[in-house]
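> These are the structures in question, set out in turn.
Nothing in this text is a laboratory measurement; each read-out follows from the coordinates by a stated rule. Here the structure is a predicted model, which means the values were calculated and not measured. Cβ atoms are built from the backbone, for glycine too; each structure is taken alone.
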Structure I
Amino acid sequence: MVPAPDPSTLRQQLSLGQPLFWLNPAYEPAAPPAELHDILAAESRLQRCAPLLARLFPELATDQGLIESPLLAVPALQQALSLPGTLLLKADHDLPIAGSVKARGGFHEVLCHAESLALAAGILHSIDDDYLKLAGPDARALFAQHLLGVASTGNLGLSIGVIGAALGFDTCVHMSSDAKEWKKQRLRNFGVRVIEHASDYSAAVAAGRADTEANPMGYFVDDENSPRLFYGYAVAALRLQTQLQQAGVTVDADHPLMVYIPCGVGGAPGGICFGLKQVFGSAVHCFFAEPAQAPCVLLGVQDPGIPSVYDAGLTCSTEADGLAVGLASEWVCTRIRSLLSGVYTVSDASLYRDLYRLQDTEQVAIEPSAAAGIQGPARLLQREGSDYLRAQGLESRLEQATQIIWTTGGRLVPHEEYKKFLEKGKIASNETLTD
């Protein structure tokens, strides 16, 4: 592996707020020990709750309650980026109901809690019972007594809020200052209580946790420390495996899989990375994309002390609301420290440019934070990225590689808001950017 700069040098580089590509010195190429049990358990729970979800959300009826996104070929984008191999888009921006990568994990966590309460109350007699009972009057009366709390920059709040309200929980979402107004309003339209905070994500989490835990019937969904969320997110790897098999795509040492995922606090991308390494082992290489002013997981993975971006002289200010996080999840960073290949950081202008590029080439609409993965394949071919390819013996295999850009949000963006994104993207496309 190419040696990484020492922590002080890295922080100096980060403090400039300029895009960089960081290779993880703790990365271990060997396949990790098998830990599929919890991921399979999460998948089983989502399967037995599928009829319930189809009842709660009629738009899921066609897919029998499955919450999943398509895997798309993007040949026009690949041509525009001049990339080798096969480029695909894992379209989590188009996940139904919640409209973001947070859907699997968020729904899984709330369903775990609902299942546990219903089993304890005798509404469900076992996990083999009819889960449509969770939409019945007895279950709704039970759930209405319980407070469900979460803190979010936007997308996790939408996921938890929508499923929580649909089941009948007293649902409260604490939103940080970075959250978009339309996301707050959508939650209110579902009957969710929204508490706005003038502070950043970490402070909103602390306030939300304290508020929820002060209620004896409260349950706080913690994106920083939740195995239930983490393994729900990891289910995406099993779904992707099936989609690749259906598409006739081989993944092995000679046909590597390169994946690029936008990253905030680390929960969703961390769970996906963990799941991918469990399913594909050393054949998959995962890279996270973070804003240049908020690379919290980069800092958290490289330093077990988990410094904040403010410690590196950064502001955490970014248009990518879902990625505007100052302090990474220590629990997640510990789980993925040897699994993550690297992190690259991006400017806000490049997010708009790439959002516009995806619309222009493939007519796919996403939000700015979801565009962070788009430049990953090209960045991997430059400077430090090419060092990784050389060190891992991948240079000669790129023509046989499958590269996946993971888009994470955008389905629910109001049309007028999206038009503003495109206008900014068109301007950025005509400028010379450093990433």
Structure II
Amino acid sequence: MWMDHRAEDQAKRINATNHEVLKYVGGTISLEMQAPKLLWLKEKLHNTCWSKAGLLFDLPDFLTWKATGSSSRSLCSLVCKWNYQAGHHGNQGWSEDYFSQISLQDLMDSDNTKIGTEGKPPGSPCGDGLSQDAAEEMGLAPGIAVGASMIDAYAGALGCMGCIPRSEVNYNLPDITSRLVLVCGTSTCHMIVSKMEVFVPGVWGPFYSSILPGLWTTEGGQSTTGKLIDFIVQSHPAYQEVKTAAQERNIHEHDIINEVLEKQAKQRNLPSVCELTEDLHIWPDFHGNRSPLADPTLKGMICGLTLNCDMNDLALKYLATIQAIAYGTKHIIQEMRGKGLDVSVMYMCGGLRKNSVYLKTHVDVTGLPLILPDEEESVLVGAAMLGACASNDFPSLEVAMETMGGSGTIVLPSTADKSYHEKKFRVFLEMVADQRKYDVIMSSK
């Protein structure tokens, strides 16, 4: 549902209000957030859905409600997706003025019952724990503690940030406010915490206490990453050949493509695989730009097409796509740093962490060391931390994070390809500038 972009018109109208609460979502609300979608439901499905709804939930809060019967909401969901105000000079709660201006004032009826009257910090106990009905359905004991939830990517960030590199590498891990977590799956989220409010145009947040109590979270994002790679690969004429080869060897399709890239680089006597895309450039916003341009109307671009349609060509487009995604991450980091955030090290979790080319490209493009947790399922680790905190196994979520964070491998950037990536990044930025020029031309009379 987050990827549904039908509420574009509703988001435009909400942004036209320039309401003060919008500065906490990067100055521009995304059509992926809840207010535009709620307004879409109200306008398009008023009689069949809107007027009959008793409670409106984000998925994490829906799950805790199903587990406990408690309709409390996680502060994480509320501040990140619902424009709930927290940590703002002592003011906390829903902005009635905002909901009135965006034509959702009926959500304020009956003390905001439909969207939540109680916000809980992540990891705090919900209700009386697991309800009798839920316990029977799951084969567990009633009363087991259930912690106030987190959005899945935020749980991944929590699961990563306490991870430390193994001692065989001489590396001094910076303060937690310098650690950027990349949660890489269908989309990618880029999260970092800070002690003070930091406003980055086009980047979501700052969100108060959405990961750790008292800290502000800034969240960059790319709407399509894993989804884009899949699209580029699976829509190529040579995809069936890749798929068959992967099935015969019982390995991932990406491993087959990575081998093809290595072979091409060796045949062309190139010092690095990355140089295979010298004449092939991609702008990756096939589903709009979430950060830092916050423009859902942007489209994808490919420059350097030929008549080749074999597996080698598929591999080049796949590599150029991964590079473009990494340049998007670099773009986000550049904007974060420009507003004072100290991004010094990256963590990576999610399905794409298993792709060696994806991982190395991000490290070399950004020039940042990356810590790869030994535990592959960081989102589940973060969720376990919430449960452990709710169970009083730890005195605070910070202690749970530090105790359960585990260790990981550190990957250091190579300087050999720095100049190449810098040139490609310049092309990357020129491509979006060109796209906007075309829009101006086509919209002129």
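> Comparing structures I, II by FRET efficiency 1/(1 + (r/R0)^6) of positions 58 and 122 (r between Cβ atoms, R0 = 25 Å, to 0.05), which one has the largest value?
Working: I: 0.30; II: 1.00.
Comparing I, II by FRET efficiency 1/(1 + (r/R0)^6) of positions 58 and 122 (r between Cβ atoms, R0 = 25 Å, to 0.05), the maximum is at II.
> One of I, II was used to calculate relative contact order in percent (Cα under 8 Å, 6 or more apart), giving 22; which? Display every interim value, and only then the final one.
On the way: I: 22; II: 17.
Derived from the structure labelled I.
> For structures I, II, calculate mean count of other Cβ atoms within 10 Å over residues 274-281 and state which one comes out highest.
Working: I: 22.9; II: 17.8.
Once mean count of other Cβ atoms within 10 Å over residues 274-281 is tallied for I, II, the winner is I.
> Using mean count of other Cβ atoms within 10 Å over residues 314-321 for the comparison, can you identify which of I, II gives the largest number?
Values: I: 20.6; II: 24.0.
Once mean count of other Cβ atoms within 10 Å over residues 314-321 is tallied for I, II, the winner is II.
> Determine which structure produced the value 0.98 for Rg/Rh (Cα atoms, Kirkwood Rh), calculated from the coordinates; the candidates are I, II. Could the numbers behind the result be given before it?
Details: I: 0.95; II: 0.98.
Only structure II yields this read-out.
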